[in-house]
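Multiple structures follow.
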Structure I
Amino acid sequence: MSTPRIITIPPQPPLLPTAEEVTACLEDGGVIVLPTDTVYGLACRVDRPDAVERIFAIKDRPAEKPLPRLVPDPESVRGLVSRVPLVGHRLMRRAWPGALTLILGPGDGIAVRAPDHDFARVVLRASSGVVCATSANASGEPPPRTADEVREALPEGIDLVVDGGPVNGTESTIARVSDDGDIEILRTGALSEEDVQSAAATTIAFVCTGNTCRSPMAEAVLRHVLATELDVAPEELLRNGFRVVSAGVEAWGGSPITPEAADALEDAGIPVPSHRSQGWTPELAGHVDRAYAMTRHHLFAMGPDQPPPRSLLDPSGHDIPDPIGCGPGVYRECLQRLITLIRSRVPEIFTHAPPS
């Protein structure tokens with residue numbers, strides 16, 4: 001029985017010297033055990049056919065199931081797939097690095113994932129060739145959470161084990177993205193189907209000051225308008241490729257929509273959202289395709305030169321005054337203006353959606 005070499009990930013940087021030991025083993029055609037953010041994986045270079053064959057034998061994996069690729073970042077997919085649809089780019093941008101395996105390309109496609117694990121990504125960047133990997137367990141057995149579990153379950157055929165301590169233990173979610181942008185969930189793992197739909201959706205944001213009056217009313221209006229246009233219930237928008245959010249440049253998290261704003265929506269026959277205020281943050285901005293600000297102050301506070309594309313909601317350049325502290329009539333006037341402006345923006349919003 002051969003005994004694999006064991007390398008322990010250093011507790012602090014630099015990681016590259018240790019990673020280079022791992023990539024040298026991969027370069028020599030070795031089969032390694034590598035921790036990721038989900039489970040421990042068996043990995044080798046794609047261009048080392050003997051090593052690939054060994055992984056199939058170690059796992060007793062059916063030959064018709066190709067090994068997924070691991071990449072350090074979305075840019076690395078360019079050399080693997082000739083064309084990635086808009087939805088695929090969104091999923092890579094919003095769900096990577098993370099526990100989502102995407103199947104891209106024509107026919108059976110190529111399975112690919114960018115793990116959210118610092119050492120694994122250093123190894124992948126340092127490798128001079130594409131790395132393929134699969135969970136380090138026999139087919140049909142539970143995935144391993146520790147390096148010791150791997151050594152007990154798979155005692156033969158491994159050249160090097162990277163010990164990174166316990167990992168999450170939940171496998172990645174697998175989603176096939178067709179060339180037309182349709183998504184099929186093949187396995188639900190660490191991410192739910194709703195998580196995947198949310199990351200793939202065309203996301204529109206409205207921004208005001210405190211995220212309790214104007215922007216949540218605008219969010220409710222657009223949800224209502226889109227649901228009517230698509231002939232679906234508002235709660236089905238995400239499944240139909242749209243997500244609408246709102247935020248405030250000075251928002252305290254967790255505040256509800258004001259009673260006056262809720263009353264105005266209800267009087268107009270627009271469903272009142274279940275709402276808690278949130279701030280406009282770089283993290284939220286990274287998940288938005290188009291943002292509309294209520295005033296020039298909000299637009300400036302958002303950072304107008306930063307992604308995503310953003311503008312005043314009113315295309316004529318006028319601010320939408322804050323109704324806070326005013327009576328019901330002012331709220332109704334504000335809402336009617338929001339409805340008019342949002343309806344005028346719908347064609348533009350649909351241009352951000354993948355073709356149907």
Structure II
Amino acid sequence: METWRLRAPGGGACYVLEDGEGRGVLLATVGGLRAALVRRMTGAAEGGPSKRVDYRAVVRRVRWRAVYSPFEANWAYLENVRAMFPDTYQRLIRRWRCHWVGVDRDAAHPRFKASDDPGKESGRVFGPIREGKAARQLVERLEDLFDLCRYHDVLVQSPAGTACAYKEMGKCAAPCDGSIGMDVYRNQVDAAIGFLAGPREGWVAEVEARMAAAAASLAFEEAQRFKSMLERAGAMDGPGLAHVAALERFKFLCLQRGQRKGRPRAFVITPGRIRFLGEMLVKQMDQQIDWLLGQVGRIAGEALPRLDRAACERMALVSWHLFRGEREAGEFLRIDDGLDVEMVAAAVARINEKPTDEGAGQDASANAMSSEEDAGAG
């Protein structure tokens with residue numbers, strides 16, 4: 001029997017098939033490595049070898065890394081596909097794309113912008129946001145809620161621009177025509193940034209107090225305006241915006257299933273980076289949680305790195321899993337939400353309740369790229 005059949009594990013893995021020169025022929029993730037290799041190398045499931053590639057004729061080595069959750073499988077695939085197929089891999093990771101909102105309040109003419117590349121944004125960045133449409137709608141709602149300029153091409157003409165209809169409606173203070181100076185306008189931008197950065201309880205309490213005062217003085221039109229502000233603010237809490245926070249808060253302790261029950265695997269996620277800390281043991285859980293929190297605190301205190309393409313791709317992958325829901329996402333604990341022993345212990349307990357064989361890897365069709373595809377795409 002071939003050596004790989006004897007050595008290959010039956011569980012989930014990210015694997016690569018290499019030719020005699022050590023070049024990658026196929027990279028894929030699977031829920032069952034041994035069965036996948038049988039299919040690839042013998043064509044057992046297809047009545048013969050692949051019509052596109054006869055892997056038996058070209059493959060001389062199989063390398064793999066065991067993975068125990070969809071998150072770990074996708075991370076392994078991302079790092080390897082980028083290295084193996086640098087010219088064409090991006091088309092295979094489009095499904096992991098997420099979106100952000102950025103603003104540079106110190107710019108000559110500040111504005112909020114939707115983007116899928118936080119590394120290109122200066123100033124403050126907020127996200128992640130599931131869809132580009134939701135990111136653009138968030139910008140529009142901020143402009144509406146804080147009476148910001150809707151037409152940046154007019155704003156850049158300040159103070160010689162021509163005010164639009166929003167000035168007449170009382171929905172914009174018109175910095176474009178000099179009705180207010182840019183310093184005053186930046187105060188409005190700062191208010192919107194503060195609202196987006198949160199927490200919002202103070203803003204909500206202030207608006208509610210002003211609404212009550214207006215109603216008490218029988219200024220019902222003014223009270224209705226404040227009520228409308230609260231309703232519009234509430235519309236920014238939809239499912240696609242559930243994880244929006246400042247970029248510097250994109251820091252998580254991530255717990256995923258391990259190779260067996262009672263051995264969850266711990267990862268630390270910071271802007272642009274994913275780090276595996278180790279597999280935990282239930283019998284030593286108290287000591288390990290203390291150690292884990294120490295490592296998390298040290299890593300979370302590191303300076304924010306420059307976000308290159310690879311960094312943004314890792315953040316997009318993490319965001320994709322955040323939006324997948326509890327069943328597939330594992331446990332993501334935001335580090336600056338007062339992370340403590342009790343929170344980690346509860347998350348470990350939830351992980352241990354999940355079956356270890358459920359979705360340990362990905363189907364080969366979900367993550368797969370071959371050298372034939374790479375050459376053809378180029």
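The numbers here are math on the coordinates, done by the rules we state, and not lab data. Quick caveat: nothing in here was measured; it's all calculated off a predicted structure. Cβ atoms are built from the backbone, for glycine too; each structure is taken alone.
Matching task: 0.00 is the computed value of FRET efficiency 1/(1 + (r/R0)^6) of positions 164 and 284 (r between Cβ atoms, R0 = 35 Å, to 0.05). Pick the structure from I, II.
II
Assuming 21 is relative contact order in percent (Cα under 8 Å, 6 or more apart) as calculated from a single structure, say which of I, II it is.
Source structure: II.
With FRET efficiency 1/(1 + (r/R0)^6) of positions 92 and 204 (r between Cβ atoms, R0 = 41 Å, to 0.05) derived from the coordinates and found to be 0.45, which of I, II does the value describe?
II
Tell me which structure, out of I, II, gives -12500 once helix-only ellipticity at 222 nm (-39500 (n - 2.57) for each DSSP H run of 4 or more, over all residues; to 500) is calculated.
II
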